Structure I
Amino acid sequence: MTAARDPPRISRRGSSWLEDGMPASTTAEMPAVVGRDARVAINASVVGGNPTGLGIYSIKLVQALDRIRDDLVVYSSRPEAFDPITASIGPSPISGRPDYGLRGHFIRLLWLQSALRARMWAGGRRALLNTVPEGVLGLGIPQVTVVHDVTPLMFPPDYPRQQHYFRFFVSRVLRRSRLVVTDSEYTRHAVIERFRLPAVSVRVVYPGCDTDVFHANGSGPSGRDWQDVYFLYVGNLLPHKNVLRLLDALAIVRRHHRCRLIVRGEGRPSYTAAVRERVERLGLQDAVTFMGYTDAATLRQLYRRAACLVLPSLGEGFGLPVLEAMACGTPVITASTSALPEVAGQAAVMVDPRDTGELTEAMVRVLDDKALCEELRHKGLAQAATFTWRRTAEEISRALDEVT
């Protein structure tokens, strides 16, 4: 993620640098007044200046919990991202946002072990909810920690640095959490196996789909332009996302069909370079558009106008783009592995993500078979409607009540 500005200068006076960017008067007063009656603290420090993925999950979960609980205090450097909520907001360091990469991650973890630890005890909190697997070690107060995936452990060569983080820090956070919540059964089994946790302490709570943002336009795919047919890929550009194979399939499809691909997302520079190199080698320069990250309204229009979302990932802890596309009435082709079958149900065309021929055939079917598209549209709308943030919040709330 690209920072919107240069990282702020870190003050070295006392511990104030852990909450840099907050007005001095605010940080001085907050410990005494913020969330005085709140029993449950939420660590949402992962929300950055331009939230994606984990940040959006954190925002939506906090908003949904706020509608059903009145005992929350949320720690974040971006209080405006949660509007409107009634819960108190406590400070976390601006310099600890994901926007600042490895440095921000280090500062965030240090803040957890120092400032947040002190605030938990000073405020008399009875539980801490971590919206990502970053918690307070040896806190002595029950923690519920959410794990979205264990991708670095599933694809070790692609994530050499994260190996140590997951094996030594995340493992300790999870073992010290009273309950661990995962986004899917696939991730639950992986967490139990990889971290050797008791099965009873790990449960699945599916994330919701924001149908206020992602929804169909009327009763039919009115936004679709069959004179400009495009497949859509939404996600990071990382090796396990399998974008190179998607490009290979697109090149074959284009031998008989006029179509293109829009890639919405960014990623690791080395893999992004490999993707662009494959585009050139296949002669797809005029057929592939790289858009980077977009706002939600633009993404909604991309979904609505696409012939199909294609997500052939080799591994996903959940797969939110599948639901977003379905909620917009867009057909979906996705992998028959990892958590994606749980998300897609019977409402998508499932393929072996390692089989280029099978992926190609599915893409051709979507272009040729209008009846199939209409069937996928109706099934997809119904499938997406079953994933609500209200249900997510209710299940997380029950977990919090169990540990307090």
Structure II
Amino acid sequence: MNPGRAPQVIALGLAQTIAWAASTYLPAVLAAPMAADLGLTPAWIFAAYSGALCVMALLGPVVGRAIDRRGGRHVLCLSNIVLALGLAGLAVSNHAWSMFVGWGLIGAGMALGLYDAAFAALVRQHGLAARGPITGITLLGGFASTIGWPLTAFMVAHWDWRVACLAWAAGHLLVALPLNFRFIPAVREIDREGDGRHSEAAVISPSEARLRRRNFILLATFGAATAFVTSAMAAHLPLFLLSAGVGSAAAITAAALLGPAQVLARLGEFLAAQRFRPEPLLIARVATALHPLAGLLFLGLAGLPGMAMLFAILHGAGNGLITIAKGTLTLSIFGAAGYGALQGRLAVAQRIMQAAAPFLFALVMAWGGAKAGLCLTVAVSLLALAALLLIGKSPGTPGNSADDAVSN
């Protein structure tokens, strides 16, 4: 990655850390106190969060097209305003309906401002050279849970959940919004560079069009399948390990390794990309294979000491790399033109699976126990891996060379 882009990567990485900590990672800490205060069960809070994910899925294609046309500055700045409004709405809610409205606003803000939108903004600015900044931002954003969960829990313990929501709203307006405005250039500034990074899509042959449609379906399958596994494990990992016979202390320790494993895997990919320039498709295949490998080892050697930690480390590493792959694969296979709209369309199935996975995984666990749940996620991961193995790239595809994606 060009050293001149480091300030942008650090600034947007911090903005993404706030965006994720104050949206996706809130329910795990706030569900219980919020439900108790509103006279509901925690299931209602998670239902509202699932609704937010559905709002995010519906708005994704619209947001992507807007970034393709106008750049990412105003879209990501708007996300901070909408997320702050949603958090303020939660803070003043006194009924289930107002709580759902607050989460609905947060879902809109997530569509406007999480990774998909940030990746599209970077591609709109840097074209095929956006792979490095994408990796850098996900590397920093990987600390969102590490920072967000303890900080939110601290605010809840010392004040209450409403204060925590208002504090995160202030973080959006006072920190993240200025960073997005300062470090994402306006579209006229991008266009003035005149370097052709965001050129119009070239005319393609019928056979190339068929290949692109096939690759889109395969990439959508990969994204939806991996989103299911990631969401299921994020919601149920400690409970899954306990149900599998792992002791309480070992299960908590293993679950705590998930975040560091993600960050270390992303750091390894970042360093490897600078030196060896591996193909994004190869990295995605390796990353997707890690969960099935972890699952098969756990199923076969569950009685051995440390297997729970090994499972969490392998799963976390794969999940960390998959987040990068979802941003760089689209760029590598389809090129920069229309990237935002394409990412938005791909994200629809991902968000639906993300919303449905915790409930479906819980049903399978209730029916067949931990072994059945793990077999399900292994099978779904193998489906994602099969989709990646079937993806083909024509010699004329923009970004076909890994060198193009990481140079400049």
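Looking at structures I, II, which one was Rg and Dmax of the Cα atoms in Å, for residues 52-147 alone calculated from, given that it came out as 12.9, 36? Answer by label: I. Given that helix-only ellipticity at 222 nm (-39500 (n - 2.57) for each DSSP H run of 4 or more, over all residues; to 500), derived from a single structure, equals -11000, which label among I, II identifies that structure? Among I, II, the structure yielding -11000 for helix-only ellipticity at 222 nm (-39500 (n - 2.57) for each DSSP H run of 4 or more, over all residues; to 500) is I. Of structures I, II, which gives 17.9 when mean count of other Cβ atoms within 10 Å over residues 76-83 is computed from the coordinates? This figure was derived from I. Suppose FRET efficiency 1/(1 + (r/R0)^6) of positions 124 and 332 (r between Cβ atoms, R0 = 41 Å, to 0.05) works out to 1.00; of I, II, which structure was it derived from? Answer by label: II.
A value of 27 for relative contact order in percent (Cα under 8 Å, 6 or more apart), calculated from one of I, II, originates in structure II. Comparing Kirkwood radius over Cα pairs in Å across structures I, II, the highest figure is found for I. For the structures shown (I, II), mean count of other Cβ atoms within 10 Å over residues 44-51 is largest in I.
Quick note: the coordinates plus some simple rules give every number you see, no bench work behind them. Values in this document were obtained by computation on a predicted structure and should not be read as measured data. Cβ atoms are built from the backbone, for glycine too; each structure is taken alone.
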